[in-house]
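Asks: For reference, the structures are reproduced in the following blocks.
No lab work stands behind these numbers, since they all come straight from the coordinates. Since the structure is predicted, the reported quantities are computational estimates derived from the model, not experimental observations. Cβ atoms are built from the backbone, for glycine too; each structure is taken alone.
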Structure 1
Amino acid sequence: GHIIECGAQCSGGNCQFEWQSIPNLAEVGYPIVEAFADGTFFVTKHEGTGGRVSVPSVKEQLVYEMGDPREYITPDCVADFTTIRLEDAGADRVFVRGIGGKPATEFYKVSISYSAGYRAVGTLVYAWPDAYQKAQAADQILRARLERLGLRFEQILTEFVGVNATHGPLAGDPSPDIPEVQLRVGVRGEDRKAVERFTKEIAPLILTGPPGVTGFAGGRPKVEEIVAYWPALIPKTEIETRVEVSEV
């Protein structure tokens, strides 16, 4: 289940290993499992589809959202991923064996959704020269204006896309000749009116902030309700399970 839960991620999608050579991702094939009673199985995909099923592609999916590799908890068992062995079984076929584990826990995981306020995200793109410095200055100006308006949020998050939005402080200093930087600022809070007011402060930065700005063609940011996620546990004794197998 874990290997195929993310669809084509184990058949070539989002695969870091030799990604340039993975064929025809426009028609990527979703994975198929051929399982046996002894717990071994093959991972493959339909012939004629794009992508690639390989030991590296399956490995990358195995470590995705794993947590403790010795205790991967499922409703049916607690799997030990450190015992798994993967073998190349031919073109677009991987054999999986050696899966260890122990009995399941006494609980089921419950995924709970709840209303958690509102959010909005605004973006502008600043061009060379001094693109990063312009984006930083615009962020400071925006925050000062929000402060003067008396707006309060649970969080204000600024990202400089093209500089450090992915790697954070590990990105190091950008080149002074970086051609463009996207300023991305998001807020979240319980007060919808405050979030709505934030959305009206993005456009003014174009003519009352640093020069060389573009990227506002999409218009004012939209306010969105936040539907948050909370995982919890419930005793299995409180749940009545029912399975229906239908043939189509």
Structure 2
Amino acid sequence: MLIGRKIVSCMEYIIFTVSIVLLWSGLETMGYINPITLPAPATIAATTVSMLKDGSLQQQLLISIIRVLEGYFLACGLGIILGIVIGLSKKMNKMLDLVIQILRPIPPIGWIPLAILWFGIGEISKVFIIFLGGFFVVLINVIDGIRQVDYKLIEVAKVLEIPRFRMIATLIIPAALPNIFTGMRVALAACWACVVAAELVASSSGIGYMIMNARQFSMSDVVIVGMLSIGVIGKCMDVALKQVERKITRYEG
């Protein structure tokens, strides 16, 4: 029964995707779509195969993946640590809340001029922009997760005289895991959005640079290949993170 449901669910995904591709191809064949601005799926598929064969797509993707992972892990590390501290300490929350609320609405793209001034046009500025894209998402979700922990459990731990560090590690953090992983998943998508923005400015490599360079030469097929590649890689990373979440929450449970 469970296998049957999975097959049906998978078929729904396939049917919907195939329907879009067929509609797209049909409109292009009938002349309703300009092939220069929006190439046919067959053209995009051929371009993808060609770029995979010459290695250009993998090369640019690898550069962007490394940048994303560097900024993402930095954002998660600092966001989780600072989020736990702020969530547990009313004093720290009072000190930092105003600064966080002022900086949080500023889009990462808005930091690009300062990032270039501070760090130049090298890798650090790009990783900094990606870091900003994920940091506040993780931070806010961790703070909310810590604050939503049942206070009765904390009171019981205090009555039992459980050391504070042990209480945080074995009670508070496991209870906040759903919020933490939600923040991490949303931050991953935000980091991918930011890597494209960072590479569109002052860059000579990466998937964002590839998209911008293709746009200048009206190579819309390459632009779409780059966009779809980001979507596929982002989805794969999200699925992997989901599996990690399930295993960790199952173990903690």
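Asks: If you work out distance in nm of label points 7 Å out along Cα→Cβ at positions 204 and 220 for 1, 2, which one comes out largest?
Replies: 2
Asks: Match the computed value 74, 59, 30 of Cα extents along the principal axes in Å to one of the structures 1, 2, and report its label.
Replies: The value was obtained from structure 2.
Asks: Quick check for you: by mean count of other Cβ atoms within 10 Å over residues 76-83, which of 1, 2 is greatest?
Replies: That would be structure 2.
Asks: Which one of 1, 2 has mean count of other Cβ atoms within 10 Å over residues 28-35, as calculated from the coordinates, equal to 16.8?
Replies: Considering all the candidates, the number was obtained from 1.
Asks: Identify which of structures 1, 2 gives the largest calculated value of relative contact order in percent (Cα under 8 Å, 6 or more apart).
Replies: 2
Asks: Suppose you compute distance in nm of label points 7 Å out along Cα→Cβ at positions 60 and 164 for every structure in 1, 2: which one lands on 5.2?
Replies: 2
Asks: Assuming -4500 is helix-only ellipticity at 222 nm (-39500 (n - 2.57) for each DSSP H run of 4 or more, over all residues; to 500) as calculated from a single structure, say which of 1, 2 it is.
Replies: The read-out was computed on structure 1.
Asks: Follow-up question, since we're still on this one. Quick check: 0.10 is what I get for FRET efficiency 1/(1 + (r/R0)^6) of positions 108 and 148 (r between Cβ atoms, R0 = 35 Å, to 0.05), calculated from one of 1, 2. Which structure matches?
Replies: For FRET efficiency 1/(1 + (r/R0)^6) of positions 108 and 148 (r between Cβ atoms, R0 = 35 Å, to 0.05), the value 0.10 is produced by structure 1.
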